[in-house]
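The data blocks that follow each hold one structure.
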Structure P
Amino acid sequence: MQRDQAKITYLDHSGFSVETETALLIFDYYNPKPDEEGRGTVDLAEVPREKKVYIFVSHAHSDHYNKFIYELAGVRANIQYILGVGVPKGGRSAAILKPQDEFEDGTVYVKAYGSTDEGVSFLVRVDGMNLFHAGDLNWWHWRSESSLSEINEAEEAFMHEIGLIAQDRPLIDVAFFPVDPRMGQFYEAGAEHFITVFKPTLFFPMHFGGSIHNIADFYRKVKMKRVKIMPIKHRGETFLYMKQE
């Protein structure tokens, strides 16, 4: 694999792995059980030994964190855990990041940003690419259930966090961001605003429930010049990204 190239695999829910020239990054890997076709898991034994492995957990919700990730240290000794504040360390050495904290080790640079739920979101720079994993950062507007003041508070919180990220002017190559149809009407509002502000080259929807068909209309609604919305079809699906100069 070359520099400026990444192999991206959808694991489940908000879980993705990203393999680059020098590293394997694993985000919010909570489900160790494969699907009926045997897809959607990470086999660290197949990862070249010279690559560093980083496991990111944005927050401690059970659909983002599972303590089984610490068992993976028995398969691969050189795992670096990078956790949002509030995530249990499981007895392992880990970098614990709160919003605005940074981590750097010569292979990756990580900056944590806030969330509109628990934990953090992550901006990661590796092998010439910038990746953004939102965790549970989203415009969580439950319009059918919330009062007007609650809806306004949700909007203000989301716009505040997006503004803090925008201050750093990150050029995002690949973004992973919630698109949750449980919110009903305008469920794509947060994702659409994120795309408008940052214009990532590739945009991966996540947190969309049990079936990709739940967000079929998202692909039709959100059409942004220079941004490619990735049409995930199943767990274990792999996409190849090559950065263009």
Structure Q
Amino acid sequence: MTRYLFPIGYWTVSILFGLISIPLLLWPNRKPMAVMLRVYARTMVWLLDTLCGIDFSFRGKENLPKGPFIVAAKHQSWGDGFLQLSQIPDLGFVTNDGLLRYPLLGAIFRKLGAIVIDSAGGQVSRSKITGPELTAARAENRPFLIYPEGRLVAIGETERYRRGIYHMYRSYNCPVVPAATDFGTRYPQRALFPRPGPATLEYLEPIPPGLDKETFMARLEAAIENRSLELLEDQEAAGTLPEGISLPPRQELLQAA
């Protein structure tokens, strides 16, 4: 199957775009780098479709506000960022410092104005998440992406939602758009060979600014976890859920959320 060619395509495209990014690091502003990143993401989505047979469905884009907003998304796959960057132009993002071990990424992230935080979290990460990069993005009315669980999670599981998303929400003072997905059924975590079949990324109703921490966190987590589970249940009902994936009882997962 052509999906076994995906790692070759992945690294070929990544190296090519990495070389293209080198002169863009010297450009006086970040705009060309942002365009390059979106083309890279869209190329990766095309490879996942063409080589791996993933039938993507992008829903709820009408829920993306005009002006600045934050996307808070479920994170099941190494490829989640490709989907988000392919759909939203000039998208800023929060990432962890573990990615800095890859050549050029640190310089590219700085050029793009990304927020790089310690994967362990803590007070230093909280100060970064509301720091100058976010201030600059707010001045340019840019959207921003964050994964509130802070790491990849397996299908049907949920991690404690970190409070950094609330501090970002309060500091940015703009709507937060929850994003649900079942992409992990096709490209689970860091799998080498993605699997064919349907995959959905869905933007949900925005959460308005101004809520208190407990109300905001509960509303955000319920929206993401409920809809992500519904997408998995839809696959199970349609018979497209890959073999070996079993969903926890709905009540158990929602209590964990």
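Each value in this text was obtained by applying a stated rule to the coordinates, not by laboratory testing. The shown structure was predicted, so the numbers you read here are calculated from the model rather than taken from an experiment. Cβ atoms are built from the backbone, for glycine too; each structure is taken alone.
Assorted remarks:
- Once Rg/Rh (Cα atoms, Kirkwood Rh), for residues 93-180 alone is evaluated on every structure in P, Q, the highest one turns out to be P.
- Answer label among P, Q for the case where distance in nm of label points 7 Å out along Cα→Cβ at positions 109 and 237, calculated from the coordinates, equals 4.0: Q
- Looking at relative contact order in percent (Cα under 8 Å, 6 or more apart) for structures P, Q, the greatest value goes to Q.
- With helix-only ellipticity at 222 nm (-39500 (n - 2.57) for each DSSP H run of 4 or more, over all residues; to 500) derived as -13500, matching label from P, Q: Q
- For Rg and Dmax of the Cα atoms in Å computed as 17.8, 53, the structure of P, Q it came from: Q
- Source structure (of P, Q) for mean projected area of the Cα convex hull in nm², for residues 61-100 alone, computed value 3.5: Q
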